[in-house]
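Read-outs: derived from the displayed coordinates by stated rules, not from any lab. The structure presented is a predicted model; accordingly, all values stated were derived computationally and were not measured. Cβ atoms are built from the backbone, for glycine too; each structure is taken alone.
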Structure P
Amino acid sequence: MQEASLEALQVFISVIREGSFTSASRYLGIPASTVSRKISQLEKCLGCRLLIRSTRRLQLTETGQRYFHQCAAGLDAIEAANRELQQSLETPEGLLRITAPINLASSFLSPHFADFSVEWPTICLDIDLTNDFPSFLDQSIDVAFVGGELPDSDLIARPIGRLRYGLYASHHYLRERSMPEHPDQLSHHDLIMTWPLKEWRLTHPGGAFIRVQKPPRINVNEMFTAVIAAGRGLGIVNLPHAYVAMHKDKVPLTPLLPEWEGACRTLSMIYHSREHLPRRVRLFMDFMQERLHPVLGDRHSGYSG
């Protein structure tokens, strides 16, 4: 016995439910002759008779009746699964799994996560903040935020903006230790390192490049702690301009060596595929892009005041 096609099963079930070949053809949008041919093909495939045809009515054989009830239940389950899947792709609801580095979340992302949840209450967020970037090949993760170099994979990256870094210190520290006039003088200063920068690579528009590799006075994996330490006069810190600007009212810091760039790291969202992207994922990425690009775009990445 050959395996019956799903299309033939759909035609068979529609004929029984609609009561005739003609009604089934209208319901399915196909010619009545096609309906008749599909039923004949199904019976031939199964090697048994399913319907007793007469000019007045259709009647299921005993075998056909058992087959109808079993197939109808299975087909209804398949159609329900298809509807549920389609709804999850088109309707903004369900679980959205996100991962991001602690620094990026605490500095730029977390307030927007909360705002998104307020705007789309039917979408549940599962947020994993870690500096140990997990394998994004894990299909359970919908969107990952990455600062800097992207993982080597077939994943798709959607850039949001660039994090431009610069050197800062408090007025108190500079009064005590003096303002450095060249990166070479940083070896005589206290440094505050923040993850992921294990060393400072300072670049000049003219092409000069200097690497600063001095053991720091403080090494921390969270930016705000570094800002507080710098504000207390504990050393010079290398941080994104946009992040320092966010806290300048509470922790005013002075930019140092403004002609030297501390780093430039692209912030991106990465995800699995553009095809069949659930609407909740698409909404989330559009929302974050709209919120973050004005902050991290080049025109807004500097520090004023």
Structure Q
Amino acid sequence: MISSRNLALKKVLDLSPLILLVALMAIFAVVDSRVVSSQSLINIVSQATPIAVLAIGALIVLLTGGIDLAAGVGVAFCAVLIASLIDAGFGLPGSLAIGLAAMLIVGLVNGLVISLLKIPPFVTTLAAMVVLQGATLAVASKGVLMLKDPTLRFIGIERSFGIPHVIFATLAIVIAAAVLMRLTRFGLRTYALGSDAGAAELAGIPVTRHTILIYTASGLFVFLTAVVMISRVPVVTPNIGGTSLLLDAIAATVLGGTSIFGGRGTVWGTVVGALIVSLLTTALRIFGTDPSSLELYKGAIIMAALLADTGMTYAKTRLLEPVR
């Protein structure tokens, strides 16, 4: 039986990402109010949209103790592929369909290699990342592409009530993902697999098939992230997305309470983590930080988050121990 005090402490730990976000906003409001001005907050949320979408895909993989290192470069490949097809006259629906199929195939192949050949996710997705880097350069024959599609502009740039439509679109994706992870067989099996793969298999969960589905789902969120990116930034180059976006997504998942050991994490926590990453990036830029140092700070943030994650995992384990 868990004591009421320990239960209260556990709830505080569960809310720690939101508490951190509010604390950072309060600190920045004192240091430089420009960071939390109304327009700045809208920009922060808007800039967090691609991070949040990719981070949800990362969450699904991390819940099982895996990782998808190809996701960031996959966004670049998918964005360049879609933009090149639109530029070639394929039209938006056909270009999006091909882009979606491509990323689902990438995710499917990763899942097959990991689940059937038993090659570790780190090695498998690292190899996929290298392949996608080469494919991105091969597809981007024109180097820079300008997209003027009205539908993409409507989604990513135009506003209603002063709020960019991309925020509403991302919110719809987030709600759908939350339902997927909490109210469907896919989500419940993913948590079970991450908590104890052996027990999940004994319970009748098809571990191999579900692992394939997980990496295929990661490919879906890579595609959605690419669409968000090209709707917000109509100038598409091979540098769009990439490892920088992947770094932000992983930071968002960990800051949002996802355990790198699997079995723990939520969609809403991941979204809060994405807002924290976007807030910190905006604050550093307003403070005049050298752009070349941003990745250094992000890396330090991830390291701190990993240390905090280890501590939180230990604390929750102790709190969940029965009182004797």
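Below is a table of values for the structure above.
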| quantity | calculated |
| --- | --- |
| Comparison of P, Q - label where relative contact order in percent (Cα under 8 Å, 6 or more apart) is highest | Q |
| Distance in nm of label points 7 Å out along Cα→Cβ at positions 108 and 124 - highest-scoring structure of P, Q | P |
| If distance in nm of label points 7 Å out along Cα→Cβ at positions 148 and 204 is computed and equals 2.5, the structure in P, Q | P |
| With helix-only ellipticity at 222 nm (-39500 (n - 2.57) for each DSSP H run of 4 or more, over all residues; to 500) derived as -25000, matching label from P, Q | Q |
| Mean count of other Cβ atoms within 10 Å over residues 76-83 from the coordinates reads 28.9; which among P, Q | Q |
| If volume of the Cα convex hull per residue in Å³ is computed and equals 183, the structure in P, Q | P |
| Among P, Q, which structure scores highest (criterion: distance in nm of label points 7 Å out along Cα→Cβ at positions 100 and 196) | Q |
